[in-house]
Structures are given as structure tokens and as C-alpha cells.
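A.B. asks: These are the structures in question, set out in turn.
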Structure 1
């Protein structure tokens, strides 16, 4: 069991280093990344408890129950992550009536990296499909200089997309509202492509299906490689939250 203890210690150190790296880089848009610091501290605490015999002092039934809970949680996590990964290569179809670009953080310098990747994917599609219109969706957060919709509009027009092809939805504060408010700007029977980072496509398309979009496709933009692990874990909790709130159902 010493080998297992060393593995747990290594996991704890890796989590703490990842948390510190995100903090130092300043690329984060929320404080969710602190979960890696919490997880790292937890792993190190678990190793310390085991080394000092605390784990073995617990009743056998309690130990089995705790192990069962951990294994069940791991199984649910891996299942959801598999669903997220299943949408990583989504490319939509040609000649969609509309795209919806889901908002992400705007900075003083312009779109965050995650948002810029979404916009570059949308711009490439719009250049190839000249009849497609685009809804840019996102309100203004307390730490943003302009609404996400306005920032996206400015970015796309600078990329050469005609202003009359862009519709702004600037009230939404989360993914469900992005899709809910954008739907009012789109004819009911229109075909729609949802542009977002790869880890976010699955939840976005399932939310759209629950909101009554008749024909919807995902268009997966790349994700910031350094933030991918953080985004995948955060998205797991996003899926669980929307499931519990009844906002979406699971499906392929």
C-alpha cells in the first residue's frame, strides 16, 4: 500500500501545481480553478491519514461505504466526460440558416482566448457559407468592459463579416439564457449551429433540444490546451446542475 500512498501524494502535488499555474498565468475567467487546490490538499491529507493509521481505525463497513461512494462518483464522472468528448469533432453541416456563438469573457484587450477561438470558428464558417446569419449571445458581466455580444460583433466585423449578417443578444448570463433569448431572434423552423468550445458542445446542444430548437447542430471550436482539464471538470458540474434543474436530458 506504500505505492498507493505515493501515487496519492503525487496526485496531490500535481493538482496543487496545476492550480498554481493557472493562478500565475492569469488566464482564468472564474475562480473554479481553485478546486484543484482543494483536491490537491485533500489528496495530501488522505495520504497523511493513511500513513498515520487513521484509515485502518475506521470500522470496516464505513470504509467499504466510502470506497463504494468514491467508485460510484468516478463512474458517473467518466460517463459524463465520455458524453462531452463525443461532441469534440462536431462540425455542423453546410448552409445552416443561423449560427449562435455562445458568449465567454470579454477583457479590456478583447475577447478571452476561449471566446476568440469560438469567433474564429464562426468566422471561418460564415465566409464559406455566405447565406448564414449569426447571433452573438452574451450579456455584460461586472468585470467586463462591454457586453459579450458587442465584443463579438466588433471582432467579427473586423474579420470582414458584414454587419447586416450579425444579430446581437446582449441580456443572457448563462448558457441556458444564451439559447433561450437567442431563440426569439430566429425563425422557428430555421436550422441552427451552436458555436462553442469542444468541451461545451454536448451540454449546449442538449439544452437547445430541451428548449425546442427543431434542427440544431454543434460546431466545436478548439479549447485552450492548458485549461482543458479545468474546463472538462467544470463542465461536468455544469451538466449535473442542468440535469438536476431539469434544464436538459442526457442523450447521444
Structure 2
């Protein structure tokens, strides 16, 4: 299900991903500042070897590379990683990229100081077996005492309130303002939902409506903490946005 849903979703979204942000470059810089602060506070101030294993078009990876880290970006979508490489080069950043499934990371053991999985990527894995497989692979490519960083939506609240939609986001384009919003269709189990992603992009006097669909598992903080502990991580901690500076809740853990 992951291959047919998430990859198609992000292959189709790659060219328009930046339209989800009012100013993508400003978001890139802001997110990198928050993540760089977390990394250096826990591992020291030197540059670190970072794997962004859900890099998309480089929203986190490029900023971390510009901050001095040695960054590799991988993602299920080869279309997204290709765009990430181009965007990085245009901004003077060194970013190696690879197309790779979270559950089968093609990197050597202990190759990285940091593994990052941001932008709610882990909840694309819809079963406990898949989540365990992904976290086990992340642990394998981390050095001992390396740092894992995962960011997800605040699903504890969402599981209670079951939101049906997200507020519209507006991005400025040369042709006018583009609008992005989501509809959430909850499954009967109360944990999974199908997401319909809409973008209204101005084209002259009309709108081009772009609709894409994927599925998520709304993992609570307790569920994710349990998976982390089972995969060999310790010092597991959650960081709220007001303390981390990142726009989603952040989970950090150390490889043991």
C-alpha cells in the first residue's frame, strides 16, 4: 500500500510542494535553524553527518546543508529527490540524494550521526510491522549514541477531535495566490485516515484544481514512544513547538 499510495502522492506533488508554504525559502531557513539547534545541543557544535530519510524536495535537508552539516537526502519519491538536488544546487548547497523506502534504507551501518524523518513522514507507514522495520533501519544506519529526530502532526488531539479539514494556506505566485487545503476522511478504527490534498493554482482568469490522495496512521505520542523503545532507542523525549521552534511536535532519541 505504501508504494502505490505515498510514492504516487509525492511524485505528483513534487513540482507543487513549495506552494504549501507562503514563502518556501523562509520556511526552509526557519526549520533548519530549529533542527540545527536540536542537533548541536545534543551532539556538539561541530558539523555532523545527517541522513534526511524523507527529504522530499529538500525543505529540511537543504537548510541543514547550508548550516554546515554533511547531508544526504533520501525519499520514496525519485521525482522529489531530483527536484531537491536541483533546488540545493541553485542555493549553493551540497546535497547527495537517493530514492529509497523508509523500510529499506540503502546505507552502511553506523554511517550517520543524525537520522531525520520530518514532515509527518513516518505515519505513512500503516502497520506496526512497517513502523518497526523503518525504525530498525534508522537505528542500523545511526552510529552508537547517534541522534534520531522524528516530527509528526499532533495526533493525540486529532484522535480525539477527528478534524475533517485543515485551514487553507496561501502562497504567492507570479500569476496570483495559490491555495492549499486538505480533507481528512477517518477510517472506522479511529486511527487511520485518507487525506485528500487540494491545490488551487491560478492560471490566468481561471483556477487549475490539483487533487491528490494518500493514507496516514495517526500515531499518538505514546504509540511512537513505545515503537522507539522497542527499536533500541533511549533518552526518548518530545519537544513542543514553543520550545523547539519547529512547526510540528518533535521526538528525539539516542541510539543505544
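A.B. asks: 1, 2: which one has helix-only ellipticity at 222 nm (-39500 (n - 2.57) for each DSSP H run of 4 or more, over all residues; to 500), as calculated, at -17500?
C.D. replies: 1
A.B. asks: Continuing with this model, one more query. Given a computed value of 69, 37, 29 for Cα extents along the principal axes in Å, which structure among 1, 2 does it belong to?
C.D. replies: It traces back to 1.
A.B. asks: Determine which structure produced the value 13.0 for Kirkwood radius over Cα pairs in Å, for residues 81-128 alone, calculated from the coordinates; the candidates are 1, 2.
C.D. replies: 2
A.B. asks: 1, 2: which one has volume of the Cα convex hull per residue in Å³, for residues 113-232 alone, as calculated, at 126?
C.D. replies: Answer for the origin of the read-out: 2.
Bear in mind these aren't lab numbers, they're just calculated from the coordinates by the rules spelled out. Given the structure is predicted, the values throughout are model-derived calculations rather than measurements.
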